[in-house]
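Participant: The structures come next, written out as structure tokens.
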Structure I
Amino acid sequence: MSIERKLLDAARRILYPLVRILLRNGIPSDALTEMVRQTYVDVAEAEFAIDGKRQTAARISVITGLNRKEVARLRSTDSLSRDDAVRWNRAATVLGAWLRDAAFLDRKGDPLDLPFEDGEPSFTVLVKKHSGDMQPRAIADELLRVGAVEEVDGKLRMTTRGYVPAGDPDSVAEILGIDTAEFIETIDHNMHAGADDKLFQLKVLSDNVPVRYMDEFNAYSRRLSRPVLEELNRWLAERDLQRDWSGEDDRAVLGLGIYQINRPAERPAANEPDEDSEESRE
């Protein structure tokens, strides 16, 4: 099978759960088709110009397969905004800092309840220290909106040790785009990187486990994963320059994501030999 066919098959696998989400929320195929065409133009514009030359509609037309009139129309529309990603990342940064910065922890190492701006420590001090150019009120509103913090006796209390807005469909939709894109970017890097330059990409999976073990696996994998992420969070915090761009160092976005896999196993069709059976190997 050619690499082109494999990539198209991979795209279809990616689209299958995405289309399920879109249909569940009443988004028709025309909207996705238009978005795909616009994204082709955006990527061609930003990343596939010839060195030293301005990207032209003619070249975009050639590499995307869209006619020039369509390219001109799509170039006139707004490109994808990064505002959601920035807000999500800043809120996650503040929540992570609250978990690790001793100035905002009690003697047991648990996050303190913080007044918004009265005294020190306060939530305002936390935001200014760890996400300098963001408005503390905007970060507080975001964390309240997704249920990561709550107001108790006039103070903000952390309710979850991580920015996981499971109760807020809008924020979950934002994370769908942000986290999935980051994972695909890792795969894109690994497809072209040398053996010594590949990014860590590893999955454990078993496809024939009794359902009765699902809850146990979910709890066990959370328990194992959280210390790893918290230690990496601490390591990153010690090296993060806190929005100080005065130095000459180049900057990078670094991170590691972990997610759980739960889905029904597919039972083999009747009279169909198992792939690992002697009959199937003959």
Structure II
Amino acid sequence: MATLRALTVILALTVITLVLIPPQWLAVKLNLPMQRNLPYFWHRIAHRLLGMRVIQHGKMAADRPLLVTANHASWLDIVTLGCTGPLSFIAKQEVSGWPIFGLFAKLQRTVFVNRQRRSETGKVANQIARRMASGDAMVLFAEGTSSNGNEVLPFRSALVGAVHQAMGAGKSDDEPAQVFVQPLSIAYTKLHGIPIGRFWRSHVAWYGDMELAGHLWNIIKEGGLDVELTWGLPIALNQSVNRKELTGRLEGQVREMTAAALAGTLVEPDGLEIAEFQK
């Protein structure tokens, strides 16, 4: 029965993907507004077909320019976040060459980072800043790699510096744009309504040398997965922000929110306010 379900899901995903690829390719080439919404539509369908239930605590900020900094445990994070609203991702350069998934990433308008060449960090940061200034919400998996889903790895500060370039974009020098950074926790908590626990979380997490095809097949066969997104308060930044101090603060918040989600002790936020970053 599980195998039949998986084959049906794969068939349905294949059909909807083949239908949406041509218009999205054209929208990206011609820079049409619909290029932001078609991937969102695809992810909305995909997460339901995969049997995922996405539970949100708080919400993504409406303020722009916006950089979302999140932890990263699995390729499922893309589908999980993609179904919450129009956004784009920042990914390692190797992803662009992956079969099928590389094409998906390009059609999602992903910004690719070559982490082997530090000299390109500034160039990529400028590209991210331009996208943010144009109104795109950009998602950065700030750990730089995926974890086992039970912990949050140290955040890397290099690309968080894109907020500096985004400040003042499209404005005069004496009227700088206000830029926002929002921490986000992604936690996979239940399978068919039962808490997953540390040992079984590797069913979801995709890291190290795990084979993608086998992991994907197992997820599709199983279904029934709960993932909790906890949105921290968006942080309004000014020109004097210290990149490393900001990264440390974001990492601490995401680690705290992830631990609470995995332990089942999350407290729902009263509302979405704006926090000021202070040294």
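Participant: Can you tell which of I, II yields 11 when relative contact order in percent (Cα under 8 Å, 6 or more apart) is derived from it?
Facilitator: Only one of I, II returns 11 for relative contact order in percent (Cα under 8 Å, 6 or more apart), namely I.
Participant: For the read-out helix-only ellipticity at 222 nm (-39500 (n - 2.57) for each DSSP H run of 4 or more, over all residues; to 500), a value of -12500 was computed from one structure; give its label from I, II.
Facilitator: Of the options listed, only II reproduces it.
Participant: Where does the value 1.7 come from, among I, II, when distance in nm of label points 7 Å out along Cα→Cβ at positions 21 and 101 is the thing being computed?
Facilitator: Of the structures listed, the value fits II.
Participant: Which structure, out of I, II, was Cα extents along the principal axes in Å calculated from, if the result is 67, 58, 45?
Facilitator: Going through each structure in turn, the value belongs to I.
Every number in this text was worked out from the coordinates using simple rules, so none of it is lab data. Being a predicted model, the structure only gives us computed values, none of them experimental. Cβ atoms are built from the backbone, for glycine too; each structure is taken alone.
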